[in-house]
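Structures follow.
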Structure 1
Amino acid sequence: MPLVDHSADLTLYTHPWSRGQIARWMLEETGAPYRQVILDFGTTMKSPDYLALNPMGKVPTVVHGQQVVTECAAICAYLADAFPAVGLVPAPAQRAAYYRWLFFAAGPLEASVVDRTLGVKIEEKQERMVGYGNYDKVMDTLAGALARTTWLGGPAFSAADVYVGSQLIWGMEFGTITKRAEFEDYAARLTQRPAYLAAKAIDAALGAQLAAKQA
């Protein structure tokens, strides 16, 4: 059974130059109709109305009826559960890999990439204190998994691939993740998906509009 009534309103709060791209891709994969609210980083994203939904003042946020979901991994998992007919979540007894890689990407992957990008140096004696150990271990672990399987969450494409794949695609594009054959092959499979292409086209058009206004 779905978590909530599918007839309920579904709204994405986002900005085209943000992690909101992940949530939009996931929404496009569900095929569910949704509204979008485009927020600005320094103004509407910090407004009282939006902070009532997401006190962090960040995007994305998804509102589905009375349900409010923030954090990209949670949004991906929630939407997969809310629209089960689409098949973006494995059966309950087959979710070990699905959960593993969703949370791996939300924890070790994102933290290691952000720290490395910001120039945070983790000494060997500090690695036991850091959830990800070090950047190279994270990348070796993920590359090893992708060398053994087509999709990370199980035998079929799932919400885990939306979330992990988004981070890899973004990271390789902007140079925060070192390119490897396993990552590039995985990204090539993901970027051919119609929902990915549709989501990118929407955000590219919105981004172009924003850039034109700022010119």
Structure 2
Amino acid sequence: MQGRPASQPLATHPAFSGLLALQTGASYGVDSASLAMALMAGPSGDGAWCGVVGSAEFGIEAPAAAGVELSRTILVPDPADQWLDVTSALIDVLTVVVVKPPGRVSEGAASRISARLRQRGAMLIAWGGWPRCEARLTMNDISWVGLGRGHGHLRARQATVSVRKGTTPAERRRLWLPDADRAIRRVDVEPGVGSADASLRRVS
């Protein structure tokens, strides 16, 4: 009998080093386009082909700035009620597939996708609710750079990213998503007074 292929590690963006390690055969839940792009960026930059299903607002400039290689990315913005079939088909040929489900995902549908991920050696990023994810990432406590009192331009954003695996307590890290150079990176030291990143304004 032919054994099921073992999970293999995938390149993970350095901003998540020590917090999350991506692997094939797994699904990861995110609550925003920014986190979906950040998870895509590691495998994409390492040569993987990626696909995005069900998101008409998933642009071009932001993923490219995050490190996603657009020449190896397939976009299916409006699959209508065929979104699950399209997702399954892309899993057959791509390494990373991002899907934004139009509604609640049943346990049965998630199980079928999980089996396909393991068989094909692919990874799923679910933008929205998805049963039994390997890890769920959420973004909160957001602060912007560049917004003055009724004027200015938003140039950078800090956020606390929480990663929850199963029932274990969430692990958190402060990240630039993105910084003033549109890069995703860790916030290890708060900027000092007078620096370009010092004028943070918090939003709910």
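Coordinate-derived values only; no laboratory data. Note that the structure is predicted; figures quoted are calculated from it, not measured. Cβ atoms are built from the backbone, for glycine too; each structure is taken alone.
Work out the source of 21, 12, 5 here, i.e. which of 1, 2 gives that when semi-axes √(5λ) of the Cα gyration tensor in Å, for residues 96-135 alone is computed.
1
Using volume of the Cα convex hull per residue in Å³, for residues 64-111 alone for the comparison, can you identify which of 1, 2 gives the largest number?
Greatest value across 1, 2: structure 2.
Out of 1, 2, choose the structure whose coordinates give distance in nm of label points 7 Å out along Cα→Cβ at positions 40 and 144 equal to 2.3 when calculated.
Derived from 2, not from the others.
Looking at structures 1, 2, which one was Rg and Dmax of the Cα atoms in Å calculated from, given that it came out as 17.5, 53?
Computing Rg and Dmax of the Cα atoms in Å on every structure in 1, 2 gives 17.5, 53 only for 1.
One of 1, 2 was used to compute helix-only ellipticity at 222 nm (-39500 (n - 2.57) for each DSSP H run of 4 or more, over all residues; to 500), and the answer was -15500. Which one was it?
Matching structure: 1.
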